[in-house]
1. Where does the value -9500 come from, among 1, 2, when helix-only ellipticity at 222 nm (-39500 (n - 2.57) for each DSSP H run of 4 or more, over all residues; to 500) is the thing being computed?
2. Ranked on distance in nm of label points 7 Å out along Cα→Cβ at positions 68 and 252, which label among 1, 2 comes first with the largest value?
3. Suppose FRET efficiency 1/(1 + (r/R0)^6) of positions 132 and 220 (r between Cβ atoms, R0 = 35 Å, to 0.05) works out to 0.90; of 1, 2, which structure was it derived from?
4. Identify which of structures 1, 2 gives the largest calculated value of distance in nm of label points 7 Å out along Cα→Cβ at positions 44 and 236.
5. Taking mean count of other Cβ atoms within 10 Å over residues 156-163 as the criterion, which structure among 1, 2 has the greatest value?
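Any read-out appearing in this document is the output of simple, stated calculations on the displayed coordinates, not a laboratory observation. None of the values given here were measured: they were computed from a predicted structure. Cβ atoms are built from the backbone, for glycine too; each structure is taken alone.
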Structure 1
Amino acid sequence: MSDTRDDTTEAPASRDTGQPDGGVAVRRPNLAVPRALWRMVRPDQVGLILLLYGVGCVAGLATTRATAAGTRPQIAGGALALAVTTATVHYANEYADYETDAIAAGSEFSGGSGALHDYGLPRSVARQATVSTAVATVPAGVLAWLSGVPPRALAVLGVVLLLGWQYSLPPLALAWRGLEVPTNALVGALLLPVYAVSVVTPPTAGHVAVFLPFTLVTGLSLLTTHWPDREADAAVGKRTLPTRLAPRRLRRVFLVVAAGYVACVAVVVATVAPPTPVSVAYLVPLPAIAWGARTFTRRESPVPGVTAMVSLAVALGVAWALEWGVV
């Protein structure tokens, strides 16, 4: 995802400067640690995650007799628990990707925040932030439960937390084993909205099915965002799909997933019969998907894939709001 670097600092050419714990000898601005913590939490990604949480909550409300007024406390509690969980996962990713971020050029939507290197801070800052926010998930979960979030939802969030950590941290370090795309898509595009649905109503197979197309589009987005980081990832031994597969094979993977999206939409519409606005929303990312099919691995920019994902997320939000009667 995108991240705007602070122009008041100078990005280092290398992390090997003799500083303890990997710190980089650059001028530190005032409030360097708070600024780095803010950037490492990835506010733009948190915003998208909360958008998806809202989409899931509205989808749950649109398919149940529960009212918004009656579920506001638990929706707020669920959002709090999700925000803390997201923070610890993002800090863990920043800690694991410290070496990659030192040499990755990144793009407007890919790569880490680069905050530790920009501010000359040691890797331990990310580790301490990971541990602190991990501890904070416990009281956040208790508050969510007291606000009315059912145990079923907290169980889903627990799976999100564990997979989020294991995405980048040992012992599994899934992102380092070529599993970054399926893991991230499963957690961020399927389990996340299912968690949101679970906050307001017991999820059904239909609730899971209607978010499967979004999961596939997210997979396309992830392919395009990991592509620009392939050289930096390979340099530190991070074996992502773009480091394992040749460009031609990666394009085939993209086309297979894109075809899978079309097939998945057809099956979901035919079997689950989602509301008409939702069925129409599935058409929204098709132009961006076609754009990505033409440019993936031929250009560094992940914009086509990200556009497909974000446009579908927004379209689904509008569609479920229409079905619920909000707009």
Structure 2
Amino acid sequence: MLLLAGCAAGIATHFTDAPRLIRIASFTPVFLIGALVAAVVLILSRWHVAALLAAVVLAVGLWGQWPLYRAVGVFADASAAGPQLRVMQANIFLGRADPAALVARVRAERIDVLTVSELTDEAVPALAAAGIGDELPHAFLRSRPGGGGVGIYARYPLSDGELLPGFELHNVRANVAAPGAAPLRVYALHLLPPFPEPPWRWAAEVDRLAEVLALEDRPLVIGADVNATYDHKRFRDLLAGSRHPGSPGLSDAAVVTGAGIVPTYPVGRRTPPLLAIDRILTRGATPLSFRRVGIAGSDHHGVISDISLHS
């Protein structure tokens, strides 16, 4: 019963945006597994009332995860609607990821736009030496020591690159001239983590991002280490547009395509990745796929999405 009570409390954090509970909400899928174990044990022990309670807790938790597995109908018929862009988001672990392996991945996957988090001053020339410019000749980069830098590499010309004010880490945007598509803006984002930073700072950055995106009037593609999962209500509110009045919201590639929970962090430890914090988001463009890929030398997996643009 103690296991069930703890899991019920953990699952409940999925439905609140209280900053002090952000860290707990990250592990909602783990609490679901715990609730399942509790339900099985209680059934086998013939504690029928307690088993029924466990089933209710499990059902509530699964209901909260269901949108991740129910593909949105619009994406299925979008492949012929316009030109497509293949986007990859990569956190390169304080610049320590293998640059040659990352460039090889970009080449093999035929990536059109690469957004990079934790881009250090040393990583920029290392990626250049590895040949990133041969695959993605256009770039807008804002590197920084200590993992606070980000960058956009693109197959197509970039313009009007800008460093976003009001964030602790670097966050950037630029326009991409994709052939046959309406004017498109690409963001490379890295929000503060709710740990070890105070959770309220992460919450404030989500709200700041909502303000920035509410002012956009063109299609968006966002590659991000948001340091948030679908279990954070504030992040779901950002997707829904309810964090800022008048915002049309965003589409999450994992949600639209029904990809489910795609954990990307941490990599290279004794446990498998637990947190799905690397995301690709859009507005005015339709994700067609979402999957993760390895990044040699990084503590994150990368994610890739094929996106249908409006012509």
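1. Details: 1: -21000; 2: -9500.
Going through each structure in turn, the value belongs to 2.
2. Numbers: 1: 4.9; 2: 0.8.
Of structures 1, 2, the maximum of distance in nm of label points 7 Å out along Cα→Cβ at positions 68 and 252 occurs in 1.
3. Numbers: 1: 0.55; 2: 0.90.
This figure was derived from 2.
4. Values: 1: 1.9; 2: 3.2.
When distance in nm of label points 7 Å out along Cα→Cβ at positions 44 and 236 is calculated for 1, 2, structure 2 comes out on top.
5. Numbers: 1: 18.6; 2: 14.0.
Answer by largest value of mean count of other Cβ atoms within 10 Å over residues 156-163: 1.
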